[in-house]
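In what follows, structures are represented as structure tokens.
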Structure 1
Amino acid sequence: MADVLRVSELARLKLTRDGVVAYDQAYAPAAESYTEHAGDRVVLATNMATPEAVDLGGITTAEHLMLETERTILVGVNSQTNLITVKKALMVVSSFSTLYLQNESTTNTATVEFMVTD
């Protein structure tokens, strides 16, 4: 019997003011099937001049990405030029084949953990 592999994205943004909920949005679509997943932890050197592509563990086209970082980094999905600043976490649900990471800090390395599925 083959394994049944499912991926579920869960995200929530909740804002409160003086204990009263001002905004509460949850993202929890139905689970989807996938065939492969890969994850890794990378340590980015200080003062990287350009973004570097990371190995997606043999997945040629990823559909889901969950990334966590301890420090502010720049992240590019399929692009080395359109980078976004990530301070703690990033979730992407889209087709992509390359993930680029860059640490611009001149004093601190950055540890990044990520998981992708196809």
Structure 2
Amino acid sequence: MKKGFWRTFESVLAVIVLVFFMLLIGARYTVPGEGKDMSRTGYDILRGMDVRGELRSYVVNNQTGELESDIIIPGHSHAVQICGPDGCYGKEAGGTNVWVSAYIISGESEYDPHEVKLLIW
């Protein structure tokens, strides 16, 4: 009688350990992780370019291709749009989940406001 009880107890304990282990491992794949907010990263990139004096000439001259090629975001694709009083220039986002970072400049040597949008997906 004692021998059967201990074998049953051992089997139940093994099942409990296995279920706990499977839940612990499976939770990593079933619980969605929080992604990094790339809109803040994009703003920091645009601000850094402005502080270094690289951004304004691209924006005032509507050079979206050159500006886009100077921006490197590892692991993500991106596009740049420059919007001014006469409309927006640049590419559209190529993804479905898109972060948008906007940066406004007043011009280079005279008042000529533009908005730079960095689209990251």
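All of the numbers you see were taken from the coordinates with simple rules; none came from a lab. This one's a predicted model, so the numbers in the text were calculated from it and none came from an experiment. Cβ atoms are built from the backbone, for glycine too; each structure is taken alone.
Things worth noting here:
- Structure from which 1.17 was derived, Rg/Rh (Cα atoms, Kirkwood Rh), for residues 25-88 alone, options 1, 2: 2
- helix-only ellipticity at 222 nm (-39500 (n - 2.57) for each DSSP H run of 4 or more, over all residues; to 500) derived as -15000 - corresponding label from 1, 2: 2
- Calculating mean count of other Cβ atoms within 10 Å over residues 57-64 for structures 1, 2 picks out 2 as the one with the greatest value.
- Which of 1, 2 leads on distance in nm of label points 7 Å out along Cα→Cβ at positions 41 and 97, largest value: 1
- Value 32, calculated as relative contact order in percent (Cα under 8 Å, 6 or more apart), assigned to which of 1, 2: 1
- When FRET efficiency 1/(1 + (r/R0)^6) of positions 9 and 73 (r between Cβ atoms, R0 = 35 Å, to 0.05) is worked out for each of 1, 2, structure 1 gives the greatest result.
- Value 0.10, calculated as FRET efficiency 1/(1 + (r/R0)^6) of positions 17 and 65 (r between Cβ atoms, R0 = 41 Å, to 0.05), assigned to which of 1, 2: 2
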